[in-house]
Structure 1
Amino acid sequence: MNFIKAFDDYAEAFEVGVATRDWSGVAGLMADDVVWTLELPQPLGGTHVGRDNVIAAIRRSVDGFDRRFDLRKPQATKPPEAIPGGVYLPWRVTYSRRELPDFALIGEEWDLFHDGRMTLHYERFHNAGEMGAYLKRHHAGLLPPS
């Protein structure tokens, strides 16, 4: 199985979901019993099990953070790396909101696949404390959570 291709398909579907709020493309690439973990406290993070729970968690996370900005620019800091059963990717997402300083969220993720469907997503944030401080400091200038 080509895990890089499976990851690329997922990443493309994720960006479509962010842009359109239609997460069906992402859901179609997940196993029924997918496990999704974001190393952040609830409501933005946590561990979620099962496709429907994961899609709801993705929606909450994107609506509660990403959509509070005018622009979201994801960037791999290194190319995706095939690992046994999946892909490892270090990344940076730069968020912009007019009249506010940009914020760069830095992290890495591990994604495992079986038969082309994601079975596990684990995401670690290297500057989660800065993220929380940014949200507190600029709360009034950000869009409200949608």
Structure 2
Amino acid sequence: MLKQTGSKKVILTGCSNGGFMSFLLAKNHPGDFDAIVPICPPFESQYVTDEEIEGIKDLPMYFIYFENDDTVVPSKYEEPLIERLKAAGASNLHVSTTPDIHDLTGSVTDEDGSPHQYAGHFAWVYFLNNQSKDNESGLTAWDFIAQYAH
């Protein structure tokens, strides 16, 4: 659909409900996107059919979330979805997650001077600062995006 209108590269990303929408669009329009980067997406695996998983399993994906997110709880949303993608043999699936999120720039500190700890749902902080790293390869989200932008 989108590529047929003249777009050369389409990479979707979004935070929270935007992450939900990036996954939803890819699921509903397989083949129209070059990659997706859903950030803490509240998408429940039960709403994705096995056929839809098959349709997107080879789409390059880079999920970002934090284990202490109490807004979009990973065990309810991201983890079951990622496990299904892995089980289907997803060929280019990256996941960046850590137990919690702290300021790594040195610009936001607590009163005692220690790095500020953000709420677990603030995964976009690491994304915007290019600090999200794939758990296995160390590939950053922006380097992942750059691979598909040309």
Using mean count of other Cβ atoms within 10 Å over residues 103-110 for the comparison, can you identify which of 1, 2 gives the largest number?
1
Taking 1.8 as the value of distance in nm of label points 7 Å out along Cα→Cβ at positions 87 and 119 derived from one of the structures shown (1, 2), identify that structure.
1
Identity of the structure behind -7500 (criterion: helix-only ellipticity at 222 nm (-39500 (n - 2.57) for each DSSP H run of 4 or more, over all residues; to 500), calculated), options 1, 2
2
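None of the figures in this text is laboratory data; all of them are computed from the coordinates on show. All values reported here derive from a predicted model rather than from experimental measurement. Cβ atoms are built from the backbone, for glycine too; each structure is taken alone.
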